[in-house]
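Several structures are given next for inspection.
Each value in this text was obtained by applying a stated rule to the coordinates, not by laboratory testing. This is a predicted model, so every value here is computed, not measured. Cβ atoms are built from the backbone, for glycine too; each structure is taken alone.
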Structure 1
Amino acid sequence: MAIAAVRTADTSDVSEITRIQREVWRTAYREFLPEQALALIESEQALAAWDAAVRREDAIVLVATEGEWTVGFCAASISSTTTAIATLLVEPRWGRRGHGGRLLGTLAERMREHGAYLGEVWVAEADTASLGFFQRAGWDLDGTARTLDADGRTLRELHVTGKLDLQLVD
């Protein structure tokens, strides 16, 4: 079995991060994201946005690897109290192998080093896999929801929060 790890992303990871986002969005989110949003992740704008994200001083982008493969990533803002996770995605063919948990656990550890003790993330209501993942990590829905206009389609998201006292377990 190949060695699984999580590390800080750098600019050499941008094309893989974009590819994974495209793959996950096209397979898992195609039912509730408009074609225009899906097309955007195929553009040079997506590459430029991820390139800027990995360079930001006030954010952290991590990648999960298995052997030589990049299999997932997460991005969050650095804060002194609450970490806002922008995204946490694992390519579907690498799912159920612990990569999401390693990403979340490593992110929690890094954010605690910055003084944060809470995490938050907005998850599409229809994304039951991600909702279940965060709930298994001990995070809960806090009752807050928002509705976004996704190019004429309604996208309802639920707010999930939890403590960053997560422990990585092999």
Structure 2
Amino acid sequence: MTNQHTALYPPVLIRADEAEHIASLGHFLLADADVTGGALSSHRVALAAGADSAVPHYHGGSSELFYILDGRLDVLVGDEVQTADTGDLLIVPPGLNHAFGAHAGSTAEALIVITPGVQRFEYFHLVEQTRAGLEPPETLRGMQERFDTFFVDSAVWQEARKAR
């Protein structure tokens, strides 16, 4: 006899060749919160050697998990910068400032999961448009609550990235 339970959402399978790729950010959009019943949202990032990625920010209600698939990733965690290597797992709790970029002289590839999930794919599109000069920075700042991404200043992160 099998024990069947009611699932909150159907199984989610995102084929690698079906994931949206935002090349300018190095992001592959995997699963947004709407397909997981709000349980999580996930993307993969592949960064060139020493490349910057997310600026310092925090999430008010979500934890962010980083699993390093390849290379080395520098991550601001609170007031210190840690380097995570292939196979390492880092979980940043809600409310803690963080940022990330590839370590100097190294590429980095990581799977990133936010839980509970937040509809973030639109956020990544806005970041792409802002970096391309198609949207003013105020657009992102005006949507911090919607995307549970609150930007902060970090002298520690700025110094660490300059030192590369």
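Match the computed value 15.0 of mean count of other Cβ atoms within 10 Å over residues 50-57 to one of the structures 1, 2, and report its label. Show your work: numbers first, answer last.
Values: 1: 15.0; 2: 17.5.
Comparing all candidates, it corresponds to 1.
Consider the structures 1, 2: one of them gives 26 for relative contact order in percent (Cα under 8 Å, 6 or more apart) as calculated from the coordinates. Say which. Present the calculation step by step, with values, prior to reporting the outcome.
Numbers: 1: 21; 2: 26.
Clearly, the read-out refers to 2.
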*A value of 18.0 was computed for mean count of other Cβ atoms within 10 Å over residues 18-25; which of 1, 2 is the source structure?*
1
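Computing volume of the Cα convex hull per residue in Å³, for residues 26-73 alone for each of 1, 2, which one ends up highest?
Going through 1, 2 one by one, volume of the Cα convex hull per residue in Å³, for residues 26-73 alone is largest in 1.
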*Could you tell me which structure in 1, 2 was used to calculate helix-only ellipticity at 222 nm (-39500 (n - 2.57) for each DSSP H run of 4 or more, over all residues; to 500) as -10500?*
1
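Work out Cα Rg over 2.2 N^0.38 Å, for residues 42-97 alone for each of structures 1, 2, then name the structure with the largest result. Mind showing how you got there, number by number?
Values: 1: 1.25; 2: 1.10.
That would be structure 1.
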